[in-house]
1. Give the label, chosen from 1, 2, 3, of the structure having the highest value of Kirkwood radius over Cα pairs in Å.
2. Consider the structures 1, 2, 3: one of them gives 2.4 for distance in nm of label points 7 Å out along Cα→Cβ at positions 79 and 183 as calculated from the coordinates. Say which.
3. 1, 2, 3: which one has distance in nm of label points 7 Å out along Cα→Cβ at positions 231 and 535, as calculated, at 3.8?
4. A value of -7000 was derived for helix-only ellipticity at 222 nm (-39500 (n - 2.57) for each DSSP H run of 4 or more, over all residues; to 500); which structure in 1, 2, 3 was it taken from?
Structure 1
Amino acid sequence: MSADALKHALQVASRAIGAPDNTEIILERPRDPSFGDWTTNLAMTLAKPLGKKPRDLAQALSSALDLAAAGVAKVEIAGPGFLNFRLDPGAQASGIARIVDDAVHWARSNTGGGKRANIEFVSANPTGPLHVGHGRQAALGDAIATMLEWTGWNVSREFYYNDGGTQIENLAKSVWIRIAQQFGIAVEIPEGGYNGEYIKEIAGAVIAEKGDELILAHVREGAEAIAAGKHPADANLFDRLRAEAVAALRREQDKDMQAFGVSFDTYFLESSLYTDGKVTQTVDALVKGGHTFEDGGALFLRTTEFGDDKDRVMKKSAAKGGDYTYFVPDVAYHVTKWQRGFARAIDVQGADHHSTVTRVRAGLQALEMGIPQGYPEYVLHQMVTVMKDGEEVKISKRAGSYVTVRDLIDWVGRDAVRYFFLMRKGDSQLVFDVDLARSESEENPVYYIQMAHARLSGIFRVGEIDATTLRGAGTDLSPLTAPEEQLLVKALLDFPALVEGAAQALEPHRIAGWLLETARLTHTWYHKHHVLNEPPPIMNARLVLARATQLSLAAGLRLLGITAPERM
């Protein structure tokens, strides 16, 4: 018996006492379980339209309610007019039958109606291996995408490569210097360059492939120019090194994501916005729309017209280089998302992108293309601090100045990395305790959850029962009356609404929290109640509960991209 049956019965009862047909029925779990299984403030919401006191309406609703149809054993009126419901244990337990019989569709919905949603995440500059912040983005973005898929959205995962600008120039210069060093030229990487071991690897690969083409005099001349803060005279070689470095690091980042179990549908290059004329078209449209002005040789966008605290520079003055500021290509990029048919765009980024939100949205509104005000949506995450052996880890041997995603995966495994990145709300600081994440103990949440799933699998293995042959319909579930069983049943029945709410809020940590609490309830039930070798009515009911719980835990883990092992 699901909450839908109680909602329907309340809808019928409310109409019987004169409530409008479109009355919304809201059910919530009481904060204190001793108050019952469900509560509603329906009587209070009807007080004004019906012109009656809430407690009188609560009494009328209680009298009109078909208890059997609702699966309700008892109704209590509390406070100013709350209705608290205690469900019949057997009726409540019957709700888990569908989990066993229709696991593929259970907990899924069609809220999105097949509309297209673009989830952009990671989007790292191709200047080095992915760090732990990118890992948190990857976990968040992938889980959000999966939750939206489960709620009826047609999702596309996208990686945006910032393959232009000063950072890419510094990358190419760093590779040039490392090549020069391998030729015995005594030069150092300049300030702003990249010092990780991966730069030496790229330089070595270039030498191995193109050594015969590298002219020592040109290498030396270019290295000395870079060290002096200038640009190498051999522009062709510099461009080739830049392209080689970007390609090598894109391959490296692809391997990072493969190790993390994340794949993308689209890789979008920032450079294409310039080569395809998208940036110029966007700027021209903003100027034509009258939303820009010039001051001191710089071009400004009137972002204050759209909620910003001051107007923002779009293009610097010639004296300052005449470059577009960083948010301009972002506006052009999001125009392409809208033009590609994405009704919804969600960007998962670090908290340092907070200032981007208003500017990008202002630019999109100023274009007057019919793009919704809240487009794109942003999920901003805070930093990750990595602790190992009781100390903060800041340096990776390969990356140089930061811990990489691959480091964490090598230390604790993919499943633990994903869960730890998702167990806290994205906008909260996260301490990643490596020692805890690789421990095989109840204190390790991902181990604790996976062990719960493995224990349930073990019941069927020991009993030599093919769990896939179990059916919920037709099984008498009324024996599931023990408090531990009823708590577990309620947790399972709450899962579909939890998925819906987590998807709407873009908060996968809700799934992580549900998994941990449901694992706790599972372990408690497992230790307190036998399943096999009980009288048939009890054994059969508990087998269905074990299977429903097993499937539910596996579903929650799958939403987060984590495996559900059958043995541990």
Structure 2
Amino acid sequence: MYIPKSLHSYLVLLIVILTSCSNPAQETGTLLIHGGPIYTVDSTQTKVEAVVTKDSIILFAGSLEEAEKYKNEQTQILDLEGNTMTPGLIEGHGHFMGLGISALELDLTNTNSYEEIVAAVAEKVKTVKPGEWIIGTGWHQSKWNVKPEIMVKGFQTHDLLSAVSPNNPVVLGHVSGHAVFANAAAMDIAGIHALTKEGIDKSSVEGGEIIRDALGRPTGIFNETATDIIWKHVPTDMYTPEKYIEAFDLAIAACHENGIVGFHDAGIGRENIEFYEAMKSAGKMTVRMYAMLTGGDMDLVDEWGDKGPLIDPDNRLTIRSIKLNCDGALGSRGAWLLEEYTDQPGHFGHETLPMEVVKETAIKGLKNGFQVCSHAIGDRANREILDRYESAFKDLPEATKDHRFRIEHAQHLHPDDIPRFAELGVIPAMQAIHMSSDRPWAIDRLGQKRIEEGAYMWQDLLKSGIPIINGTDVPVEPLNPIASLYASISRKTLKGTPEGGYEPAQKMTRTQALRSYTLDAAYGAFEENIKGSITAGKLADFTIYNQDIMTVPEDEFLKTEIAMTIFNGEVVYSKSE
């Protein structure tokens, strides 16, 4: 058969084109990781031998034999040497600058008595000038080994503290962040004195309380919204721009050392936003920040509502949510309950934000594309918020398709409200470490029945069909994810008690716990398509451990250490270095 020369040339060209399309040049990676268990949190292949990245993106996850095809002479090789790798961990609820600033303040988290607090302040007094404020945080009266002889409404009084710091105002934050302990010098500045017959009783504060003794004298304890009475007098110039940068750098380093590559920052103001933008521009934002606008500044919320969410194409700083503080903490008896506190009859906690504000904010969020994240610890606060969310969803059904509204903590629920989370698509962001720290004394607040039926109900929520976001609420608890994962799977204190764990039916499986720190946390920030699992096309963020967290015996779990953290395809922390 004769083929004209011109047609022959055309056919040859066509064959070349078709061949090149069917056999494209193999793409090569910049980093190949292998040599240990790699858990992907990807349902299509839960465990792989190797991962290849190209710059900041995952190129391949699968067998080592296949991974080798993506290697050339420029590809770096990372041998895990038996260590275990997972997707990079995400802190699902914390306070980023609080993490850094707390490292610069008086740390009281390891104090076991009132006397130890007094001793710590007495030492600090020696290093500061008269009149200079002393700031500290981390105490918790229910965790003390020895209780003071004199207590009012379950709290210590300021007398010993004031005696060692007569010339320095002192304010010490409760570990929950929902109460402060002030000395006489600080209360004098705030104008808080003993009541007289002619005096005005300032003890009653909407959404909070100044605790006084039987004679009307302030004890030094300011609960919930009453904390502002003290905080507003603390000089703002205590934290210079240089100190803020130092605190930021400390927080970044803490994240990397703990394998944290993403952070849900639970409530920031306009100053924080400007600061974060500056840090990102300076190349310092080496965690993926998912920041919630503080509902304490509704002008800020409205401003952002007008301009819409910030979805950062660099995936370093995203702002598309609003944080509301709706009740207090269980430790300070500020959590808003349906029934009175077992250990304080007649007291139901505090509604720290009018519920109509929750409904109004939910409507704004739905209209403007913002997720609403409401702090609720007590069962009444959770119910009231679910009610307001549900009402907003009914008012704007067309805007509820993928709202992903959240309740932060969801710590104590009425049994009737547990299935409502899945029914309404409301995500609980629950910090498992709170169960480990709080459960030994929480029973005093709630009693056995309420604890068993509604406290830290992880498995019931998961079985209802809603994911859980995990975390630590740092600096309320240390950032350490290993401790929170251990609490998730064991329901024990960090001392390994009790045998079998508290309410063991609510334990998470190891797979569920890992998801709560990775893919489910990413889902809670609308980011499951770019992170949270080791899947080709997603961001190259990984956490590497010195032992296999999926198989190590439970009693060895807390010995797990972060061996390495990889962010954006680069090693940002290595324990060996």
Structure 3
Amino acid sequence: MRVRRVSFYLTLSALVVMMACVDLTGRAATSSTALDQAYEHEETRDLVVLVNDASDLVMTKGEASFADLRTAGSRWRKGEMYVFVLHPQGNMLVHPDPALEGKNVIDLEDINGKPIIRGLITTATALPDKPSGWYHYEWPVPDGLLPRWKSTYVRLVRTPSGEKYIVGAGMYNDRMERAFVVDAVKDAAGRIESQGETAFQSFHDPRGPFIAKDAYIFVFSPDGVDLVNPGFPSLEGRNLMDLKDTQGKPIIREMFNVVQTSGSGWVDYMWPKPGESVSTLKSAYVTKAKVGGHWVLVGCGVYLADAPKAASTETKMAAPELMALVRDGATLLQQKGEAAYPELRTQGSKWFSNGTYFFVWKMDGTRVFHAADPDKEGQNDGGVMDVHGRPYGRMFLEAVNSPTGEGWVHYMYPEPGDIFPTWKSAFVKRVTFPDGNQYLVGSGIYNMQMDRTFVEDVVNRASDVVANEGESGFAKLRDKTGPFVFMDTYVFVQKADGVELVNPAQPSLEGKNLSGLRDTQGRTFVTNYITKAMQNGNAWVEYEWYKPGENTTTRKLTYVRKVQSGSTTYIVGSGYYPQQ
């Protein structure tokens, strides 16, 4: 299924990994063959071995092993990888960060409010017969400022004196494993069987155990009604039995076929990633769960590493082309008024093709023309919101009531004939008809790829807010349902000395000086773009960075502007990852 961008949270109370039972006094009987069968990636297997070996050391030497685990440069503490030891009550006993070691950190959370320590403890202690598992959260690399996704494997062990500790280590090279998904679905099914439908609410919690990266738990009734859909709650209650993937495969029917014939299993299908127009292979694990006298289908879909993409067969209109088209359409309407509607409604014309069509609103928000769906004409959508709560109707009106009389709005909206909302970028413009009345005219492109046009547009609008309102306007820039945060794009604000003032994606950075921050090539890119903006008023800067949800670096382009508000100088910017 198509899913919105959501935070990467997956708590595994106990990971089933095809290994022999582990007790608290002996070594885990884990063969390399078992690990190879359980995990697809070498990094994951190496981490499990490291934690198991460290656990053996603690079980053999007790607290005397802590000195070994603290040795810099050893296999226990090397580069980004380190072993930590945690007491089940929340005391951090071994950790390379002196701000954490020796302290009770039970209430420590990541930047999104994810309870890190409580999650690690629960993972290792929730089930007596499964004293190990995985936990995922955001955390800075050693000596770093910016949090990155981290997957941590933990084990509960007992020392010769009988004391229990949690030994763990994490990796920033985070990749989804099939074993993670299977365990999450089984855990969700178990919760449903023990709690009934009251468990459904927990599947919607973005800080809970069932939302992971761009995957989430979904639940269907036996007749195909969507009961749980955290990605698109608006679809809950609808019958999706006939839903097909982008190549015509009946996804939901295939899932039911699997659980009815095998009890559980995997279903592969083609679906676009959020913000992409080309389909990627997606895999979903599904199983049954009993609820009272009936059963439901429980599953989770995920884009695994290196999943193949479909070949692109469609040439999408670029942002400047759509802007030109809307301006041409506005000229036509200015000349002909309503008499232009039949021309704009002609499929296959320049105005209506490949999912791109025109719409016209009155300035009070009433739709008077909608080429793709005439049934929507007459509705007042000035207060309409998308599935994320973005008031795109209001954004349309604000854009055309601006001094320029036009602008971009990004929101989620279903393609014609589809029920799943996807990202749409619309360009809207104010136009005066021959009768003297003003209207809003616009057109949009679905799954439009980010480019310089969008970034410059959002930075310029944010700069106007900062210039006119100063710090009192920062709340508008932080609003994740507003025009300054969409897809993986957001606006940041810094002082000229590099202190971060606004960062909706990583609010924990606000108040910190980022001037010394380096990219993966060693370039001080923050200092670089501040210097250029101070000298030239604005600048584009290129550097290497981690794209959200990915474990390898890629090229990032950031646009910044120097903005004066009163006596204070600000740097306002935003960036994007261009398609390779």
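Taken together, the values in this text are just the output of simple stated rules run on the coordinates, not laboratory data. What you are looking at is a predicted structure, and each value in this text was computed from that prediction instead of being measured. Cβ atoms are built from the backbone, for glycine too; each structure is taken alone.
1. Details: 1: 27.5; 2: 25.5; 3: 26.2.
For this comparison of Kirkwood radius over Cα pairs in Å, the top structure is 1.
2. Values: 1: 7.7; 2: 5.8; 3: 2.4.
Source structure for this number: 3.
3. Numbers: 1: 8.7; 2: 3.8; 3: 4.6.
Derived from 2, not from the others.
4. Working: 1: -16000; 2: -9500; 3: -7000.
This value belongs to structure 3.
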